[in-house]
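Input: structures, listed below.
Just so it is clear, none of the values below were taken in a lab; they were calculated from the coordinates. As the structure is a computational prediction, the values presented were derived from the model and not from experiment. Cβ atoms are built from the backbone, for glycine too; each structure is taken alone.
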Structure 1
Amino acid sequence: MTEIWEEGKPFSSVGNKDVGVLVLQGFTGTVGSIIYLAKYLANIGYHVEAPRLSGHATKWEDLNKVKYTDWINDVESAYKKLQDRTKNIFVAGLSMGGALTLYMLENHTEVKGGILINHVVIVNDPKVKLLPILSLFIKSMPAIGSDIKDPNVKEPAYDRTPTRGAYEMIKLLNVIQKNLSKVQQPLLILKSKEDHVVPLENVDYTLKNVSSKDVKVIYLENSYHVATMDYDKDLINNYTKEFIETHL
């Protein structure tokens, strides 16, 4: 078995408050991409689970071997662990982790709310239509990881984007898009004004298609895509805590 990077190992914390938060990483990133938020929530007493998504934090070739259903299973397993500790569960996710957050809200009406950080739900790149065929001949494309404004920070992420894995992500997004109207829970959407990976249109698409009445959108001024590791990371922590406390 391939060894898992230290930064990519799952994070779990038993809290002393009656609140649980599932914190989800993005595509080609690792738990290390969202660990600052996960540890902050653990430090204030919440139960926290941040699972490693299958195919991540080993070698990029592994991401070409997984199905999107594996990621769903990873998240569902972590969710069950939280359910054993509390009924007050929130889900937060970065990028594809935000997409998985929406999936959980669609399928678990008991979830109290979702925090979407530079989340992806639609991809309009023309190359996407070619992925099923492209992935048969080309194993990877240039990396999308470490889109961070702070020059002193590097995301623990793959240095290539696996094409078969990307195709699985598109399949996941298609499933989520079909059921977005099922999302009725409160949402906090945190979006970097300058994001070189996920365009702003994802916010508008989400707002138009969810059924949630309580939605707050905050634009981050000083971060790129991996905002959870960037200059606005403390703001994200504070906004997340405030959102959770408001919706208990």
Structure 2
Amino acid sequence: MTTVAVLCDPPRTGVLPGLDPSPLSAEDHAALYGAMCADTVRAVEESAADLLINYRAEGEDPPEDLRTVVTDALDDPDAARFEPQVGSTFSGRVGNTLTHLLETEGESAVVAVEPTAPFLARGDLDGLAMKLRRNDVVLGPASSGRVYAAAFGATIDFADAYTAPAVTTLTDRALDAGLDVDYAPMLPVVKTPADLAGALGLIEARERAGRRVPEHTAECLSDLGVGLETDGSELTVSKADTDRP
């Protein structure tokens, strides 16, 4: 069985700092982060994988706001296992989690994802697991050299392994360890204004075509009054005044 570790922060102000400058407020960022987290954990539940919420918090107990987002998104709230992250850097936290799962708990396949890839679907996760049967490491690339997922059947040296461009650094670390590497199809992540504009355009296109959209994310952006503007060559994000009658 594959375990997918979703590395989450509590959905509060301060998340998604890379979205600035944008018309969204810090509270909007928190709402959007929570919605993307909900879509991500829902995709894991629908897949053949086990769900681990690897949360970042000062205490040992999961933050209640994060637990609420996760359990409300799931058909079976008991399907989620919560464990705190350990480490001072993102690379270290991923490494500690995946190494523990592979070496201490005896898992044969683990996947690290962030809740900023709302278009991630069951088929994407099952595809990662299938590729991992034939390869030691499978990376899910995103734009600008980032990754939305990293799947491992064996450990690497995770110190600074997510140094940009993460897809290259992770590949090099896997090759240094003598491991085979393959890649999943590219998916969008939402961390910058350009990412958000691209996601809005893709949601709009998929809705028009009657195709699947990330339900919670699309609803959140609609409720926030977030939309697109274009001058014919460049897309920008706009926000309606939702307080008007």
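Values as computed for the structure displayed
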quantity: For 59 (percent of Cα pairs over 18 Å apart, for residues 44-171 alone, calculated) the corresponding structure among 1, 2; calculated: 1
quantity: Structure with the greatest value (metric mean count of other Cβ atoms within 10 Å over residues 28-35, set 1, 2); calculated: 1
quantity: Which of 1, 2 yields 1.9 [distance in nm of label points 7 Å out along Cα→Cβ at positions 148 and 164, calculated]; calculated: 2
quantity: Which entry (1, 2) yields the derived value 18.8 for mean count of other Cβ atoms within 10 Å over residues 108-115; calculated: 1
quantity: Structure with the greatest value (metric mean count of other Cβ atoms within 10 Å over residues 76-83, set 1, 2); calculated: 1
quantity: Per Rg/Rh (Cα atoms, Kirkwood Rh), the highest-valued of structures 1, 2; calculated: 2
quantity: If FRET efficiency 1/(1 + (r/R0)^6) of positions 4 and 236 (r between Cβ atoms, R0 = 25 Å, to 0.05) is computed and equals 0.15, the structure in 1, 2; calculated: 2
quantity: Of the structures 1, 2, the one that 13.7 was derived from, the read-out being Kirkwood radius over Cα pairs in Å, for residues 156-211 alone; calculated: 2
quantity: Which of 1, 2 leads on mean count of other Cβ atoms within 10 Å over residues 132-139, largest value; calculated: 2
